[in-house]
1. Figure out for me which of the structures I, II the number 5.6 belongs to, where distance in nm of label points 7 Å out along Cα→Cβ at positions 181 and 437 was derived from the coordinates.
2. Hey, Rg/Rh (Cα atoms, Kirkwood Rh) derived from one of I, II reads 1.03; which structure?
3. Can you tell which of I, II yields -12500 when helix-only ellipticity at 222 nm (-39500 (n - 2.57) for each DSSP H run of 4 or more, over all residues; to 500) is derived from it?
4. 14 is what came out when relative contact order in percent (Cα under 8 Å, 6 or more apart) was calculated for one structure; which of I, II is it?
5. For the read-out distance in nm of label points 7 Å out along Cα→Cβ at positions 69 and 413, a value of 5.0 was computed from one structure; give its label from I, II.
6. Of the structures I, II, report the one carrying the highest value of FRET efficiency 1/(1 + (r/R0)^6) of positions 213 and 429 (r between Cβ atoms, R0 = 25 Å, to 0.05).
Structure I
Amino acid sequence: MELEFERCYRAVDSRDQRFDGWFYTGVTSTGIYCRPSCPAVTPRRRNVRFFPSAAAAQRAGLRACRRCRPDAAPGSPEWDVRADVVGRAMRLIADGVVDRDGVPGLAARLGYTQRHLHRMLSAELGAGPLALARAQRAQTARVLIETTGLGLAEIAFAAGFGSVRQFNDTVREVFGRAPSELRAPSEPGAARGADPPAVGPGAITVRLAYRPPLHAASLLEFLARRALPGVEAVHDGTYHRGLSLPHGPAEVALAPAAGHVAATLRLTDLRDLAPAVARCRRLLDLDADPVAIDATLPPAPTAEPGVRLPRTVDGFEAAVRAVVGQQVSVATARATLTRLLAHLPVAHPSAGVDQEERAPAESVPARKALDQAGVRAGVGLRGFPGAEEVLRVPDAGFGMPAGRRETVRALARAVVDGTLDLAPGGDREQARRGLLALPGVGAWTAGYVAMRGLGDPDVFLPTDLAVRRGARALGLPDDPGTLDAYAGRWRPWRSYAVIRLWRAAT
């Protein structure tokens, strides 16, 4: 990744928050690295180096600034835009694939050798996949140290470290202090309060940073209109959601606030903290650069800066919603999906699941930590059903025409047998071709899945009735062909234009 020194230094000198997460500032005279908006005195030019990732700064022997906490900065919006191997790898690393499957598993998912993958990531980000995952483990460990009462050895295994010694060495190297010192009351002026305390037994509350502005009302309104009973709900300005995570079910409450979104998580397994945070960030589109997007898009009927692209936490869920929503209203699609969910098990998500089968033997310390923290007390919402569950639903449970029912089943079979990859790090173009190959799936459905399920920021739906109605409301051409050509000026943010036009239509 090319980092122009003068441009980066001007961003640091002006403390521009928009560049947080884009790059990191290393100060050789103090041995620390910061986010661009750090409130400390601007360092002299000769003492400054710029890094494309926190892992690269750590490799250079720098520790994280205790004042601005660069590890808690929003992620780079570049990984949402880019659909190449490096972008896909970054999304998979954020979802915890390296912690679960190692670098060989990540390379296999991407279809490259480990050596070539390491070469590509090092060239772009200054660090290989293992170093990038290590930086994420350090961040997860810091959150657990500062927001839970778990023992440090238990936190080490929950955060994904292979040993307590590795955990201690990494924390000292990244944060410049021992794990026990991170838990001690911080000195005056330090940003120790960046993560609020846990709320209730078994709950972990973290702050999800974003680049302002954030139009929270539009996010909550969009999600509330499509909320499915038993899976999600919106109450008093907070979005509640059930999650299906790699090591078990979970529940999250997301409450937008000034400068951050408070996320209160109840996890079955603490090893799922990093993927849970990554999926919540993706759901609310918190890594976006709203200033750049708003400067490109058509104006809204009223000033609405910071409108985001609401996504889903699971690509299969987005695909099922798209198929069910074909040529029907939002309310009708919601009613149909509610009927489908009624034919699936509604018992407690963790009921009847053997805990020894859910976590491997080497994670015994992590399971002990869960017992002590009380995280198995139970959750009220479940995640959206997986493909295997949908395939077990009888015909009567679908409540939709036979053709659409078979489309949903064909979709589920393609996900189960691996011919269709709708994961965050999947190949977007390959997924689009796979969707279009299914019976009953057209351009609108594939585009909707790419936009909300795969997070593609540059999808346009010119045939969508609400998009055309919104275009008329804004005085734009509403003929699909003309509108599609006109939308070319909104690249690479056409998905955000769809959201703006949907809002203009209502």
Structure II
Amino acid sequence: MTDHAEVLSEPAPDDGHGHSPLKDLFEYPLMSALTQRRTRRIPRGQSVDAGPLSHESTNDPAPLTPLEEALLITCITGITGITTHDGPLTKQNGKPELGTPFLHVLARTGSSADNCQATSFFMINDDGIFLLRHPTGSDALEMYNSRPRDWSTWTEADWLDAAERCKVRVSTRRVEFPREWPYYLGWNAQASNTPGTTLFFPVVDCTWQYINALLILASEPDGKRSMLIDDWRTFKPSGAVEWAAKIGGALHLTEKIPYQPIGGLKYVREGFVSKDNVAPLGFGHTLRTDYEAFFYFQNLMLLGQAMGLGGWIHGAVFTPYIWQTDPAKGWYGLGFRLDDAKELSPWAPVPASQPNPVGIDGILEGLCPPYVSSMDEAVDRVIEAKYGATGTAYGNEKVWSSPYRSAEDAKSYVDQGTRFGPKQVQYVKDACTYLYETYGRFPAHVDAFYSPGMWLQFSHLEMEYYDRFFDPSQYTRQAAHDGLWHP
């Protein structure tokens, strides 16, 4: 039996001629990564019962080395520079344009809605579960400035240090659940999350960007600003005659608004929102925050191909199970706090009727109760993060201006960029408070931490299996991996 865990314990050193796995990695063509990327599922040490394609492994599991994991971790958490503010500050009609939409200024490898950087990954391996906490604000700037900007010049120590600084241990054991439905689907129960594999599981914090997106919507001009409605609650104003009098006799207005307008009709009467421009919160769902996770999946798959690893994106242990840890049931998940929803009659649709995964105490916390005292405080914290001197975006001049040719120009841009007005802020506070008071959770139409339901598994492949059954052209990079990384 081959002891691959020992064989793969150290990467190949530079041979003195610049031939190292890191050098080879940075020379691997992007187009090759794109065209040769495939799902390859079977990790070293795993047998396959598949009729004529069966295989009995004689190998031990071979976990990824710390350097291999460090490259993958930094692909998710690494700081690549600053966001490019190449947008206008004035609308075509001459009115001010919101020039400060972003929640963070420093950038990572994945595109992100308003650079909210809402996706956090958990890494799961034989050593346990780790939150990969990406740096923000001054911490991100310090990490960005502490080593060469060109990643191709990094040493192994650079990669290992960058990854280690982002790891927060959540558990000493990997995710474990009974290998059957309803925890695993189909053949995932046999091949997924097995010894020797490393998995990356994304969760999307929908609290910060949810508030930021509402503030951006509220910053559109008078007459165009969307009226937020709760499409799960019908609107039944008390005293139709009284309402008609308050809105100038326009009784037909209530007839055209069958669902609950956020803030009642006050903001409609005042002309702050338009009854003809309706934004149902149920339709908004994650407010597009979740697409960031899929960019990171693709980045990781391309990097795994370039490294010659097996990679497989597939369905994770299902929610809500994966959030929970309950040894009595054989559940060893992420350990999220699940806050019960408010009991309504009739029940609200899913997920508002279900417990809300709001975070892991002291490790990863959403911007909602119990981690804030009120939704007013939550909105204030978003604004402070954007514009405060210790925040992650525009108010922190050191963070904001560092990459520009002229710090003075950068400061002038931010000074001219439109801020959220007090009425816009109050409207969003009313909306967030309404959701929390109505449903006992925030957000209501999506979970505080949303799971796309997928994870990505990396492994050293069971090469004897692939050599026996598959065309070698399907795995040339993987066949070369051990000779390059573990000679």
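1. Comparing all candidates, it corresponds to I.
2. Values: I: 0.96; II: 1.03.
Computing Rg/Rh (Cα atoms, Kirkwood Rh) on every structure in I, II gives 1.03 only for II.
3. It was calculated from structure I.
4. It traces back to I.
5. Details: I: 5.0; II: 3.9.
Answer by label: I.
6. Values: I: 0.20; II: 0.95.
The maximum falls on structure II.
Coordinate-derived values only; no laboratory data. Source: prediction; values computed, not measured. Cβ atoms are built from the backbone, for glycine too; each structure is taken alone.
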